[in-house]
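Student: Pasting the structures here.
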Structure 1
């Protein structure tokens, strides 16, 4: 099987189910942004971080492929069985955050992203996640999106924020609180 088909040369692509849509459609934008996040999480995973975080990120990347499959399917025509996304996937994110939070100082202000390249990469992943969530919510206002998908993305962005704080601590760098000028 060749990777190129030439079917998309005129700006159209197929959803799971066969429906042809413009590559600029919000459905394509939604799963394309999820794919961007998944790739960026690969960069975060490639940093020198605790093996437990690597394990968690691998699980998240698997879940993002599942989400991408849901978003790439024509809700009316797809007959292919798509892997499931479950409440337990959200519970896992919450559990991992709770475990990290136990070791973190209380947050008293917003935190400026940065301090270490690994922390910065994690913040960029969080921002991509938020963008993907916004696009998915927009798609859901026009077309069917499983309710659990935006919930997972919302929780994932929270997880990435907590992970960035935990990595700041693990790497021994100082958090920079945002102090608004009045």
Structure 2
């Protein structure tokens, strides 16, 4: 590797970090919270990808992880100082998720009740990732209230949470896991 790359810089020892562009902000800043949630989501998607699942879903998950890195960069940039071009997301990234959702849904029984997360480790990992995705989406919406967030990122996360729900059902079916319905009448 050309030059030494140190993983630690000591720059954050006092609770601050740098955005892309160099602006220093507190590590609890809404922008840092938002890209931190995206990073956590990316890690959980990696965990799903590491399971015994169909190679096609692995390939889709890699594309999703790449898109999440792009989203992280888009959020980590200081909108006031970054002038260089960063990668971006496109409507096609959302369309891919929609097509994947539709293809999986064609192979699944229709939903008649809410289902309880679980039944197989892969199913559970998908549901954990789905809930982290929803949290990341909420943090982006909070950030958008103080500093504009490109809507394509929020759209991507909204669709991704749907994808992860359907992926949980599909990988559960592939693994022979039973879905446990939540029946409201039992709980009233």
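Throughout, read-outs are computed from the coordinates displayed, never taken from laboratory work. The structure displayed is predicted, hence computed values, not measured ones. Cβ atoms are built from the backbone, for glycine too; each structure is taken alone.
Student: For structures 1, 2, calculate FRET efficiency 1/(1 + (r/R0)^6) of positions 46 and 86 (r between Cβ atoms, R0 = 30 Å, to 0.05) and state which one comes out highest.
Tutor: Once FRET efficiency 1/(1 + (r/R0)^6) of positions 46 and 86 (r between Cβ atoms, R0 = 30 Å, to 0.05) is worked out for each structure, 2 has the highest.
Student: A further question on this structure: For Kirkwood radius over Cα pairs in Å, which of 1, 2 scores largest?
Tutor: Sorting by Kirkwood radius over Cα pairs in Å in descending order puts 2 first.
Student: For distance in nm of label points 7 Å out along Cα→Cβ at positions 14 and 134, the calculated result is 4.0, so let me know which of 1, 2 that is.
Tutor: 2
Student: Could I ask something else about it? Could you tell me which structure in 1, 2 was used to calculate distance in nm of label points 7 Å out along Cα→Cβ at positions 22 and 142 as 3.0?
Tutor: 2
Student: Next question, about the same structure. Who wins on distance in nm of label points 7 Å out along Cα→Cβ at positions 6 and 54 among 1, 2, i.e. which is largest?
Tutor: Going through 1, 2 one by one, distance in nm of label points 7 Å out along Cα→Cβ at positions 6 and 54 is largest in 2.
Student: Something else: Please compute distance in nm of label points 7 Å out along Cα→Cβ at positions 30 and 62 for structures 1, 2 and give me the label with the greatest value.
Tutor: 2
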